[in-house]
Structure 1
Amino acid sequence: MEVINIYDVHVFGQNSEFEGNFNLVGEVAILGNVSGEIIHNAQGLITIEPIGKFQGNLQCGDIVIRGKFQGILNSTGHVYIKSSAVVEGSINSQKLTVSPGAQLELKANSESLNENAL
């Protein structure tokens, strides 16, 4: 008998707006506008795409920010801020990587900071 693991994938779609508190498991892609709170278990990656925007509080494992983030981010994993990102707020993470060109206005605390990477 073959065992199939079903993995959750959540997409906040382009041209959509979501507001509220979300408890999520699995992969998360933000292409629209999301405001509120996301509590994400550390299984799976959160990605804020270049056309996506998040405003509020976010708790997660690993996250890639290519779009806009405004708020408080608490990560137990790696935070990747890409060159197309606009980030405002505060970040607490195990590891933080900021690509050249990213627009930042934040307070950051990380055990490992890697600038000019990726």
Structure 2
Amino acid sequence: MNDNFTLYDLKVEVIATDKPMVCSHKAGDYFLVEGENLVFPQTHSFSMYSLAALLPLLPAKQRPLQGNDWMLSDSLIACPDPNCGAKFRITRIRKRIQSHGKCTAVPIGEEHLQPEDFRQMD
């Protein structure tokens, strides 16, 4: 049985704006998301606060999306420090084929949540 699925590898790059950067960012600094791994090819540091703001978005940016999904079009993320002018551009750089069996020990088809667990909140 084929257990493959597709993710996009990402590049997250610091972009300068007309507002000064007050954090430790430098325009052009970047890291990569390759499968489930964060890769820091440069020797520069990266702010943990900025990383904390970016992390929740990265898995969604990695997945194939419908054409009208805002997650596909919105790629500039502001630094979480309101006094810092840095932005972070998230770019898809290549497709990566992943294997379910190499990412988890849970077999395909084994569901732990039932549809009734996703009741609409009123």
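Each reported figure results from applying straightforward, stated rules to the coordinates on display, with no laboratory input. Here the structure is a predicted model, which means the values were calculated and not measured. Cβ atoms are built from the backbone, for glycine too; each structure is taken alone.
For mean count of other Cβ atoms within 10 Å over residues 58-65, which of 1, 2 scores largest?
1
For the read-out relative contact order in percent (Cα under 8 Å, 6 or more apart), a value of 15 was computed from one structure; give its label from 1, 2. Numbers along the way, then the final one.
Working: 1: 15; 2: 38.
Here the read-out was taken from 1.
Taking 0 as the value of helix-only ellipticity at 222 nm (-39500 (n - 2.57) for each DSSP H run of 4 or more, over all residues; to 500) derived from one of the structures shown (1, 2), identify that structure.
Computing helix-only ellipticity at 222 nm (-39500 (n - 2.57) for each DSSP H run of 4 or more, over all residues; to 500) on every structure in 1, 2 gives 0 only for 1.
Comparing Cα Rg over 2.2 N^0.38 Å across 1, 2, which is largest?
Largest one: structure 2.
Which one of 1, 2 has mean count of other Cβ atoms within 10 Å over residues 10-17, as calculated from the coordinates, equal to 18.5?
2
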